[in-house]
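Listed after this line are the structures, all set down as structure tokens.
None of the figures in this text is laboratory data; all of them are computed from the coordinates on show. Source: prediction; values computed, not measured. Cβ atoms are built from the backbone, for glycine too; each structure is taken alone.
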Structure P
Amino acid sequence: MMNKKETAYGAKALEAFKHHRGLNTVWMCLGLAMIFAALQPLAFAQTWPSKQAIKLVAVFPPGGSVDQVARILAQPLSQQLGQSVIVENKGGASGTVGTAQVINAPGDGYTFAVVFDTHGVNPSLMPTLPYDTKKDLIPLVLVGTSPMVIASHVGSEFKTFADVMNTAKAKRNVSYGSIGNGSLGHLAMSLLGKNAQVEFIHIPYKGGGPLMNDAIAGHVPLSIGSVFVTKPHIDSKRMRPLAVTSSKRAADLPDVPTIAENGFPGFEAPAWWAVLASSKTPPDIVRKMNEELNKALKNPEIAAKLDLQGIDIVGGSVERAKVFIDNQMDIWSKVVKDNNIKAD
């Protein structure tokens, strides 16, 4: 039989053992939880994309270049991933409505944005942007770049770029259409006007499709849009190209001079397209999607389709896309500020 002292000591020892075992259980549970949390994204990435169809949100209406790029990419991605890839058009506010939709979607790797060069302008143009462009989005790949084309309807008085500038310098109203207020075309014409000390009247449209509809009907005397969206109408002889915004002549329009050649050395304003993901997307899926997009861009059939529309394919790493887009934001934010350009 134990005496009272021994009994008390034994009770304390038992209590200490229970406490120690309880702590061990707590730490073991915490450890398991941490291991599970670490493995969960990996397991999720391994099963992706078997859960559901992948959605490419084209952030401009049907008929424009963003819509076309998204649809060109959807086909090879579907074949490569063994999953349906659907294109959803979500236009509005220079692409910000569709981009916001992607950011607000679950970060599970099933919703991506296909954006245009307006993406690099919007942060400086819209102070109340409902997201942080650099923090909330990951550039998956820079699809490619293209010159923009200043073009006139074949029945227009503007037969050459010089005709446009001479008319503007004579202070006769010269209006032009772009894919939207604050679009790269709008900013390029603002920069050109400032360099030439003339003013152009801007007519904003809601995407390349609506712009071209009016341009080929002669409802707007000038248009500025990518080679992608303009060239089909040049080929059909309904539009006349006057100048391109690249530093060198476009391979698809070798007879069309650059703005730089027309007395504005150094002038350059390329259009560009990219695919973005929400920053909530698991890193393994970001890496995998970048690989699959680059594989699609190297597909000869896909490369030919993009080349046919005047797009010079870029591709490459996530970092390469990020550096390019960040640089575009810096360049055009100055134009927005210098010209006091406001969003609609």
Structure Q
Amino acid sequence: MSHSPASTENSVPILKVRELKVHFPVKRGLVFQRTVGVVKAVDGVDIEINHGETLGLVGESGSGKTTLGRAILRLNDTAGGSISYSGQDVLALRGQEMRRLRKNIGMVFQDPYGSLNPRMTVGNIVAEPMLVHKIFDNKLEIRNRVMELFDTVGLNRSMASRYPHEFSGGQRQRVGIARALASGPNILICDEPVSALDVSIQAQIISLFDRLKLEQQLTYLFIAHDLSVVRHVSDVVAVMYLGKIVEQGNADDIYRSPQHPYTQALLSAVPIPDPAVERKRSRTVLKGDIPSPLNPPSGCVFSPRCPIAEDRCFVETPISRTLSDGRRAACHKI
């Protein structure tokens, strides 16, 4: 599948993140709490997404992907860096301006049950963003728009009066997508939107995202730990490890010839449907678990698990460099 941004405006980044840091203080003590450490969940991340593009953000659980997505919407406080949406400084926005940003950037959450209010009908759940952002003047217009959104995401209009517990996981995720679309956003941040679903339902939801991208000229930040999922939706892939982007570039280039040893290891774990090819290919098995962001390794954050690490990797942090094909990678040995 050839990946190319869908818009003629693709030379202008709609979203630009520079040197972003999100740190969470760790406190001890029942009465007089003191800070005893800092969790560096996101630590100096650079990404940009062009109009009509899908950026796939991948990495193991605990690498900081969700925190980055939430920070873009200012759901997490930042400790440094900048976020720019259509030229606006997101971190400087307040009040009404911040609400306008949240109208333009929708979010689809990982848990299709936990993210829906069990006491509200799904029709009211989808209508809520329109009420919050005062998009329509009367209830009839809101109801008509809710019905249109049900059609768009493949839900029967008669389901609008039901409650979330009456739906399957895939149907609930469709409700979540309809709610994210209700305010008419330009960008959707999709946080592991299919990881809680069966494989057959995953395929349906991914093709829904593909269709919506074309029909509504959407731009996606698609967060996932499953590289095979990201492969089908992404124009650009950014690989994240322990709060840092270790490799970023055109999706086809990264899948064809991953350069960073972490990307190579992730891709080697993705099964290939052809048994003959699967038997012959070499596997990179990473030792140990992802370290704690409370106490990250010195030097390259990947060095304790890297199969090709040398002495300098344990003391010297690699700088992200642009390679000949335009991708960026942070590794001393590339």
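A value of 0.98 was derived for Rg/Rh (Cα atoms, Kirkwood Rh); which structure in P, Q was it taken from? Comparing all candidates, it corresponds to Q. Computed over structures P, Q, mean count of other Cβ atoms within 10 Å over residues 96-103 reaches its largest value in P. To which of P, Q does the computed value 12.8 (mean count of other Cβ atoms within 10 Å over residues 88-95) belong? It was calculated from structure Q.
When Cα extents along the principal axes in Å, for residues 72-159 alone is computed for each of P, Q, the one that comes out at 53, 38, 20 is P.
So helix-only ellipticity at 222 nm (-39500 (n - 2.57) for each DSSP H run of 4 or more, over all residues; to 500), computed for just one structure, reads -9000; which one of P, Q is that? It would help to have the intermediate numbers written out before the result.
Working: P: -15000; Q: -9000.
Answer by label: Q.
Source structure of the calculated read-out (relative contact order in percent (Cα under 8 Å, 6 or more apart), 20) within P, Q: Q.
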